[in-house]
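Following this line, the structures themselves.
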Structure P
Amino acid sequence: MITLSEEVSRVAPRPLLKWAGGKTQLLSDILSRMPSTYGRYIEPFIGGGALFFSVAPKDGIISDSNPELINLYRSVASCPGEVIQHLRSFRNTEDMFYAVRALDWTTLSPSEAAARTIYLNKTCFNGLYRVNRFGSFNVPFGRYANPKILDENTILAASDLLKRNTILCGDYKDVLRKYARPGDFIFLDPPYIPVSAYSDFKRYTKEQFRESDHLLLAGEVHRLHDLGCHVILTNSNHALVHEHYCRFAVEILQTKRHISKNGRGRTGEDVIVTVSPKKKFNMEVLTEPLPAQVHRYPSTRYMGSKHKLLEKIWSIASQFDFDSCLDLFSGSGIVGYMFKAHGKSVYSNDYMAMSATFSRALIENSEHILSLDEAISLLERRNPVDHFVERTFQGLYFSDEDNRLIDVLRANILAIENPFKRSLATAALIRACMKKRPRGIFTYIGHRYDDGRRDLQLSFRDQFLEAVTCMNGAVFDNGKKNLSRHGDAMTLANFQSGLVYIDPPYYSPLSDNEYVRRYHFVEGLARNWEGVEIQKHTITKKFKSYPTPFSSRTGAANAFDTLFSHFRDSVLIVSYSSNSKPTLDEMVAILSRHKRNVDIIPVDYKYSFGNQGKNVGDNKNTVQEYLFVGF
């Protein structure tokens, strides 16, 4: 014989009430989006509790601002027998319905009030809960033939579940701020925004909830995300919902509306907003130290190089699972090289030929080196020399003797058949020019910044051979296919990669971001001055800078939006400076259009040199570098 307690234990808990706006229709959709593991279950708009009874948490928290509803759940949890006993006295008659409806539930015992709530819910029109301005229940009699007023097994099963959970009465914000902890799961089913009247937020079956309330709720959801909670929210398919939760996954579902006794054909659209916990980055301790190989990368004093930020960049990147990465604006090439040293398949890109030359020599190239004998032979005149540098740049940057040697090297390097050896030799020549040049840039002529350092005293011949040695020492095979591209980042739209690192030219009204202006001479070496027109009227004999959308604030904002859209399926890490435009908030807004999760890691940073200190608070080129992370 099966006892009553055994029979009850075999009954799955289910909702006690028929509830307008209940989530029975969406249960499978919500359950499929819940995390597999989480801390506590918290539902602060419990209503009919369809999801709560389906999940049946052991130590959850449910709450509502409706005291009559909370009294029901507390009474069923503590004294289900008394609730059942009171329900046995109710009948499905219009006279009894209106007599019971007229009772003030606050004057009844908790179990009597709970029984009254169940009875009215089962026999009123469509299970609505609605009160007038005086707080009195005012839904009419439902005229159902045989409603199930008393379901003992359901009440007892619900009691077993409810007594294992905390039941609170209060505002959802107070409950969440007191009880929500990282890792918890929160289900939010607030009163929906009415889709038929944009500005009317008063007509609800549950409670009043206005536009400002929905804005506050959105702020709370973002707080829970930052706290590290899992959140699922339901609402109507309304423009405000998409606006408030654009950072998260918003999915539209077709549902039926049962707002009358004949609900056939009444359909609507609900949305489910799924919020994953904000990823917490451990910026204090690296998951592993930078490989020794990284420190073999030849230094060049390249402006904008992220050599000092490598540990920060890797400490973020290492917390994601990825096999390939794209270094979209490679610059000095050090970041892509660092990823290669960590065993990643690297695709390096830059619109500067000199940058592409470095990445081809040291990232794409995995085995070819330039022997010392080969390097020495490049210093001897073996091929026809055009004397281009000697004639064009006489007296500007180097001595006549050095200019003649540069022309000899150019001619001999062009004759190298192996493309990787040719890139190694060109990169060594570029490095020798930058090392031999005070400050390493070509925006001025002469040697007024000569500080007597060793690099400036070393002969050009020795500088080149030393550069070749450094290049050879940096060549290695990481067992992966790595590629170098010389091209516009904006045209690389269909490339798929696990992680994309973006370090674009920074636009600032205080300084320019024209790398060609600073490095036109070595950029000319990399291109052999093909496809450029030297501006002979200029003192420095520079050529026109390449067009770039990052040369204006509006152009930079639009370019970021396009790039983030192109790589929306990859983890994005973006380096950015505090004195650049768009602003921090604008960058977050742009990135949030394309990534559900956006984090900002500020890093104090000091550039090696610059000329705008007086314009930015005399900070000696100290700024705050931001690392934006989108995932």
Structure Q
Amino acid sequence: MKYSNLATSLLAIVLLNGCLEVEDNDNSDIQALIDNQTQIITEDNKMTIKGVVVDALDLKPVDNALITVKVGSTELISNFEVTNGDFELTGLPQSSDIDIIISSPDNQFLARTFFTQTFYGSKDSVDDFGNFAVSESVDVEISVIDNEKSSALTTLEFVAFSHSGTNSSAYKYQHVSTFNADTGIYTITLPKFIDTSIRANLDIDKDGEVDYLPELNNLLRGRDLYIGSANTKEFSTVYINEVHAASDLEIRLSLVDETAQPLLGATFYREDSVVDSTYDESTNQYVIRTQIKDSLSLQLPAFINNGNKYQSSAFTVSKLDDGNLRIVKNGVYNNCCVVIPMTEVINFALAPQAIIESETAVEVVLAAADVNLVDSSFSVFYSQGIAIDVENILLTNDHAFTVLKGDADENDQISAGTTLITGGISFPVTFALSLNDTRLTVTPLTPLTIADSYHYNIKSVMNKATLEKADIYNDELTFQINANSDGIFSAADIKLDNENYTTNGVAIIANNSAGDVANPNNWSNYAQLYFPLNINALQKLTLRQTSVIRNGISSVDFQEYSVVVDGIINAADVGIVHLAENESVINQAFYRPVIMKSAQIETQKVYRFNTWVYISDNTSTETNSISFDYSLETKTGEVSTGTITIPVQ
């Protein structure tokens, strides 16, 4: 607006004076004024920051350093010299993402990049960005041995990140390993006193699946070979096993009745898809040509042959670690298993059991050991055709809970002023029958979004032949929905709550369900750290409590909290319900604690960690907060450090 107003004023002066000769159209004076005003505007948008470059070992200022500052691809400051740690950088844009690259002119420490953001303020102000920790380097060596070949694997590349903050250009500053073909050792240079993990992609052929598995399961993160805190391990030996690709397999199956006579006309399925097969009349065998990686299961649904009825059957072929094959048969005479040497052609017999409709009960031939990862569906393969009502299919989460307040329904027998909390939630499902009504597939109507434990239970089915209902054994499944590790966690997501029914000194809920006024006091209580579900994206999170402000009085108070270690969350999961301080509660949620006095958003699940700091709410008149240094690492290897001050809710 300054530029626009100036240009308008200058134009008005020219028009009013009317004294410029036609041939004298040199507007240099006007342009000079405009340029000068633009310069003033630009200078108004500049700012100064200061900080200290310190050694990560003891947090003492380093003797000398060089600083380069970039905004996007533009380098604003190049090799600014720092002595005794302290520096001030001027002429930086306000409210902008900046990259600060700190290096050593004499190789006393490893270069490190800090992704941060400037604030908005007057051009005369100086913003203090605190410490910028750097560290001397250490060369970490890793030997990766292929167990089968007893030799080094040569095709990996280890990478690491030690920058602070987040930025799309972080990959430009990653640490990358080199490989010595003579010694068979990978070497990667890391900051010695900054916690840094390394990882190498084990999906060599880029098909979405790992080609090698480490002997130790804790060294696998997704598709990566992972070594945590690698900067503390100057030499590591990792043993791996190759994951063999799918191999050709020819199944020659003799399908016979109880008298060992061939049964013709059978159709085999893999789940709901027909499996291609031919019949070799010279050997009376079904020939199925397929591929096997780890295991495969084929089903034969109940069928009729020459007027005789046969129940469903199935078989599973699995590769064993010792190189042999294991064949397991279900729903047939002589159910069991056999182990044979690994070969490209296998021969065995399957004898489905004959059905006597008045005597033969429905059984489970094969039930899925886990749910479908795409839609959380569950499949059961029965010995005979069934019918079922959706009311007889249950999908529950016993860790979840339902809340019924006294003012919700006058007919619910819960008196006003009382809330009933009950453990367990049921989810609506849909189902489908296939393979001559022998295969049941149950799917939730809506996706299961909360990472938790769930349970499928098929209460009863009806035998279509006899119209009898029965509760069948083994058609239930307890399963886990894993947390999404692709979320984005920020230190700003962390909240502090002293759980005293107030927030900012004001009641969270003003009246109970009977309409009675609640009068909670802003009394001191232990402050709890709250973390959202996206904490599951972290491999590590450490909070170092540095100071506490109680009612405006600051005190130094050091505590260290290891909230996430090696992907394991050391915080309790709780539910949140907002209830007034004077509400009576009947709590029948036995699997998960339900917090009723917190200001956090109502939810079925959130993570909670006790600081044991006794403190009141932060209000407009009394400051109550806790400050932390934080260090976090995502499961993808991104590292971020910094400081944060969290007000108490």
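Nothing in this text is a laboratory measurement; each read-out follows from the coordinates by a stated rule. Not measured: the values here are computed from a predicted model. Cβ atoms are built from the backbone, for glycine too; each structure is taken alone.
Some notes on this structure:
- Structure with the greatest value (metric percent of Cα pairs over 35 Å apart, for residues 239-574 alone, set P, Q): Q
- Structure with the greatest value (metric FRET efficiency 1/(1 + (r/R0)^6) of positions 191 and 247 (r between Cβ atoms, R0 = 25 Å, to 0.05), set P, Q): P
- Structure with the greatest value (metric mean count of other Cβ atoms within 10 Å over residues 359-366, set P, Q): P
- When distance in nm of label points 7 Å out along Cα→Cβ at positions 215 and 431 is calculated for each of the structures P, Q, the largest result comes from P.
- For 31.4 (Kirkwood radius over Cα pairs in Å, calculated) the corresponding structure among P, Q: Q
- Looking across P, Q, the calculation of helix-only ellipticity at 222 nm (-39500 (n - 2.57) for each DSSP H run of 4 or more, over all residues; to 500) that yields -10500 traces back to P.
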